[in-house]
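Readers should treat all values here as calculations from the given coordinates under stated rules, not as data from a laboratory. Remember, it's a predicted structure, so these values are computed and weren't measured experimentally. Cβ atoms are built from the backbone, for glycine too; each structure is taken alone.
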Structure P
Amino acid sequence: MAGHETAAIEVRGTALRLARGGAGETLLFLHDATGATPWRPFLDRLSARFAVIAPEHPGYGGGEPPVWLDRVADLANFYLDCLDALDLRRVHLVGASLGGWVAAELATRNASRLASLTLIDPLGLYLAGAGGIDPFVTNDEQAIRDLFFDQKIADAAVARLLAPEAEDALLGNKMVTAKLAWQPRLHDPHLVKWLHRVAVPALIVWGENDRLLPKEYGDSWRRAIPGAEWAMLRHCGHLPHLEQPEQTAGAIADFIAGRKAAS
């Protein structure tokens, strides 16, 4: 398995923790609202094919939220600054849930440093009548369990995220997520108007059993982004990269390889 290292950098006065591993084309992964994704096995599988960079969003993981962070668009602009600061080019941008929303906002603003975009069950859109679960109105354990199809995997996530040593990070993550996504709930009503501006090949990955955002949301994303491809993963909830890591990483790698072969 590929190894990785962690580092701390500063971008326009904001501290950013990130993990890096692998070699090849650059892949930037933006995590979901539960916090930075453990390196193995999803990121480990990707780092066998790509030079993976996985930052922890400012304000998450127990860090102090920066004064400029008020909305998801602020994170999108911050990561554009990161791409500039690190001089990254031809980047494969992958975002999951909240990170997918950030990635989509980034791509509508400026895709000049991107080679592709993959969105894994992203937040950000509202679909009337589609149903779903509101994570802000349930207790911490149930909110975590609602993210998964396989409750044995949910057991491990509950143990990790609700461990006493993770208490500060959990509270901080919840507060920042609420600031970003409380109102309007889990979406930006203006985002859908600009998804036609995504000017790179795009893949939408969806868990067939997503209870937070049913699969109809995935189809809405696919229709909104010109030429977007689609991968539905069975027996999987809202976080395919945690619940079906090998299949999710494989779908991303196959999509990128297929686009390269077609070009």
Structure Q
Amino acid sequence: MDLQDINPQGQQPEQWIERLARFGYAAKGIVYIIIGFLAFMAAVNWGGRVTGTQGAFQTIASQPFGKVMLFLVAVGLLGYVLWRFVEAVKDPEHNDSGAGAIGRRISYAVSGIIYGAVALSALKIVFGNSSSSGSSGNQEQTATLLSQPFGRWLVAAVGVASIAYGFYCFYRSYSTKFRRKLKLSEVDIATEKWITRIGRFGLAAKGVVAVIIGYFFIQSARTYDASQSADTEGALQALQQQPYGAWLMGIVALGLVAYGIHLGVQARYRRISP
């Protein structure tokens, strides 16, 4: 039986992509909420810890039925990966105009690759095959890049891209253009205001973390030292070591929680047309 016989409009595959995309935004949001919550608890000495995605995965896995929950998060992230590749190939949101069209598609594909690796690391924990975590895993990947031809330039390019992404987050936070992709007509005015405030705060915090990560990658390229690179965990630790570091890290940590909530809002209200 042909798929068209089941659904003459051929919408069923697209509906599945939309559902996976929404599941993916929700899963990504859960990860950032955990990272931000643990870092905030560490900032106020409530027993938390500074960690990144690997630490968030370990936290999920350590809960009752944790590996089942982590498996669902990994599946959600794979759904997000699929959506990113659909965006890269099909431009379903009709963004393919202007000078930045090709760069936008490339950024979607790169995001898909990155979160594909993140999902794989979650699955490794689920099935008991995780061999590295946290900053050490990030540094191993940086060392691999440095060992390639033009490795220092590759690592520097990662740093520049991360900084550029950080400033793009600042721009989205300032301009509130993220609102255009949300079905805000489905919420009341008060909820709409909170969605905007939380989104702006979350994107600003995400931008701070991305800029710090980019700086460390550039330092790694400059010194030819993989240990100079950092991930989200390293960025939060760098903030913690500054004057008034607990305050700085606490604010950014709350911002990461807000970013996770913002992703949850995307899961529910984003306009997704595969």
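Tell me which structure, out of P, Q, gives 7, 33, 40, 18, 1, 0 once P(r) over Cα pairs in 10 Å bins from 0, in percent is calculated. The correct label is P. Of the structures labelled P, Q, one was used to calculate FRET efficiency 1/(1 + (r/R0)^6) of positions 114 and 146 (r between Cβ atoms, R0 = 30 Å, to 0.05), giving 0.95. Name it. So the calculation was done on Q.
Set P, Q, criterion relative contact order in percent (Cα under 8 Å, 6 or more apart): the highest-scoring structure is Q. Suppose volume of the Cα convex hull per residue in Å³, for residues 202-249 alone works out to 68; of P, Q, which structure was it derived from? Working through the options, I get structure Q.
Which structure, out of P, Q, was helix-only ellipticity at 222 nm (-39500 (n - 2.57) for each DSSP H run of 4 or more, over all residues; to 500) calculated from, if the result is -25500? Structure of origin is Q.
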